[in-house]
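What follows draws every value from the coordinates through simple rules; no lab data is involved. Keep in mind that what you see is a predicted model, and the values were worked out from it rather than measured. Cβ atoms are built from the backbone, for glycine too; each structure is taken alone.
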Structure 1
Amino acid sequence: MCTGKCSRLVGLSLLALALACIVANVLLMFPNGESRWAAGRITLQVWLMGGLLGGGLVVLCTGCSVVRAGGKGCCGYGCCGNRCRMLQSALCSAVGALGGLYCLAVSAAGLASGPFCQTANGTWASPFKELSESYLRDRSLWAQCVNPPNVVLWNVVLFSLLLALGTLETALCAAQVLNGLLGTVCGDCRKAADRAGEGL
């Protein structure tokens with residue numbers, strides 16, 4: 001596969017993953033989908049915005065750069081062989097990988113510490129932080145959170161989604177760094193492929 005076509009495919013995938021991260025992070029700010037729990041009722045990991053900033057905006061910018069690298073070069077096909085944009089996409093992808101790693105790290109921390117919720121005695125706390133066993137393995141512990149309703153499931157699903165998306169983003173960005181460097185050295189093969197297609 002040509003480096004340019006590969007860049008376009010990776011870039012479009014990164015754009016979709018980044019938008020999914022942004023949506024998941026925004027949903028985390030509204031436990032159980034209700035705005036009344038948002039003010040002062042969410043964890044530090046949600047406020048760190050791993051999905052909105054790292055896996056979202058950073059990877060979104062990276063995706064745009066990578067998609068552009070899959071188009072014509074600065075002076076059309078041929079000439080520099082699209083090397084300038086491929087090098088730019090490799091550098092942007094390195095930054096994008098850091099954004100994906102940030103999303104991954106924040107999501108893992110959010111899963112480990114659990115949600116901030118109102119417990120049975122009426123106080124607001126993070127009841128799963130100090131437990132010796134993981135609340136993820138014992139669903140009976142989830143009953144400790146009374147409000148917001150279903151907050152544990154809400155956090156587990158969305159942070160797990162962000163963890164998976166951050167992992168995919170990091171892997172795709174790392175692959176694009178290699179693809180971009182290959183395209184910088186070898187150029188884009190699409191001009192030769194286009195000529196071969198015209199000759200058929």
Structure 2
Amino acid sequence: MSQDFLKCQLGFLGNTEGSAYLSQGKTTVSVSVVGPFEPKASKILYDQSNVDVTFRKKTGSITVYDKLLESIIQSTVENAVVVHQYPRTTIAVTVQEMQDRGNLLSASLNASCLALMNSGIAMHHLFAAVSCSITDDEEIILNPDKSQIKDSHAYITLVFANSDDQKLLSSYTNGQFTPSTYSRCMNKCYSASKEVFNFYVNLISTSAVFK
């Protein structure tokens with residue numbers, strides 16, 4: 001992963017508790033975090049916060065695939081936030097696609113983690129997502145572009161916690177592959193996730209807008 005592959009601006013949106021504008025290769029997303037705030041009575045959970053993730057496309061109407069991405073982001077964020085610390089509230093996370101040139105899911109997840117960090121909301125763990133494609137020759141390509149994804153016979157996005165035991169939080173797969181190939185992808189993506197976590201640390205340490 002090249003040094004300039006990941007670029008991010010934190011706290012760029014007003015009227016939010018946290019925000020992140022992330023470029024991952026040529027794919028760009030923005031994420032805002034609002035809350036915890038008092039929700040409508042119908043959405044109140046008395047022992048925890050209600051985490052509400054919304055994914056918005058750049059153009060066009062939402063597709064089934066977009067709703068799948070939203071669901072993966074929702075479950076990942078929900079498990080990361082210490083929801084019981086914020087009972088009877090809502091935490092709203094909005095993911096806005098700006099440009100999709102491949103790996104939109106991993107970019108959206110990484111931007112969501114950074115926006116949550118910027119908000120100061122308590123989290124059980126940080127998370128980092130890495131995507132890879134598998135060629136017909138069983139070559140694993142990290143962070144493939146759209147043409148590489150199209151030419152591959154399988155595509156995988158893996159989400160890891162910041163731990164030393166390769167803790168897998170979420171997995172999205174498309175295509176066919178053997179268990180041994182999946183294991184190779186796990187190892188390669190886990191190694192790459194450490195670079196993403198290092199990016200988080202370096203960004204926060206140099207950011208004046210971190211709360």
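Which one of 1, 2 has helix-only ellipticity at 222 nm (-39500 (n - 2.57) for each DSSP H run of 4 or more, over all residues; to 500), as calculated from the coordinates, equal to -20500?
1
Using the calculated result 16.2 for mean count of other Cβ atoms within 10 Å over residues 45-52, pick out the matching structure from 1, 2.
Checking each candidate, the match is 2.
Quick one: relative contact order in percent (Cα under 8 Å, 6 or more apart) came out at 31 when computed from one of 1, 2, so which one is it?
Comparing all candidates, it corresponds to 1.
When Cα extents along the principal axes in Å is calculated, the result is 76, 31, 28; to which of the structures 1, 2 does this value belong?
Here the read-out was taken from 1.
Comparing FRET efficiency 1/(1 + (r/R0)^6) of positions 61 and 85 (r between Cβ atoms, R0 = 25 Å, to 0.05) across structures 1, 2, which is largest?
With respect to FRET efficiency 1/(1 + (r/R0)^6) of positions 61 and 85 (r between Cβ atoms, R0 = 25 Å, to 0.05), the highest-scoring structure among 1, 2 is 1.
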